[in-house]
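Each structure below is given as structure tokens.
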Structure I
Amino acid sequence: MEHPFRPEHFARLDESPDPEFYSFPRKVVHIDDAAIAAVKECFREVLPPHGVVLDLLSS
């Protein structure tokens, strides 16, 4: 079965080699201030005080 996607569906804005992109750390925020506040409030409600969290999905 062939997939319905054409090669241009996978084109990147920056086609340079991946090792160049990942050669230095990029500290960026992917959500706005309101979303950050909402996540913090959710964590305060759900997680125990002084609990330990293993975050496997951070960038």
Structure II
Amino acid sequence: MSPASGYLRSGKVRDLFAVDADRILLVASDRISAFDVVLPTEIPDKGRVLTGLSRYWFERT
């Protein structure tokens, strides 16, 4: 699936895609937001780390 095919919307630091009728994909990016403003500097690997933390907890609930 290409990201453009199921693109739904972007938030300040996450992007949302439809995988199929029953599933969505939430992609955490390296973007950073503070006080409702997206800052120009990204944090390398932030998205990967946040995704790993989410996966850890989703597997335990």
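Values quoted throughout were computed directly from the atomic coordinates according to the rules given, and no laboratory measurement underlies them. Being a predicted model, the structure only gives us computed values, none of them experimental. Cβ atoms are built from the backbone, for glycine too; each structure is taken alone.
Couple of notes before you dig in:
- At a computed -0.35, -0.41, -0.54, -0.75 (log10 I(q)/I(0) by the Debye sum over Cα atoms at q = 0.12, 0.13, 0.15, 0.18 Å⁻¹), which of I, II: II
- Ranked by distance in nm of label points 7 Å out along Cα→Cβ at positions 7 and 47, structures I, II are led by I, which has the greatest value.
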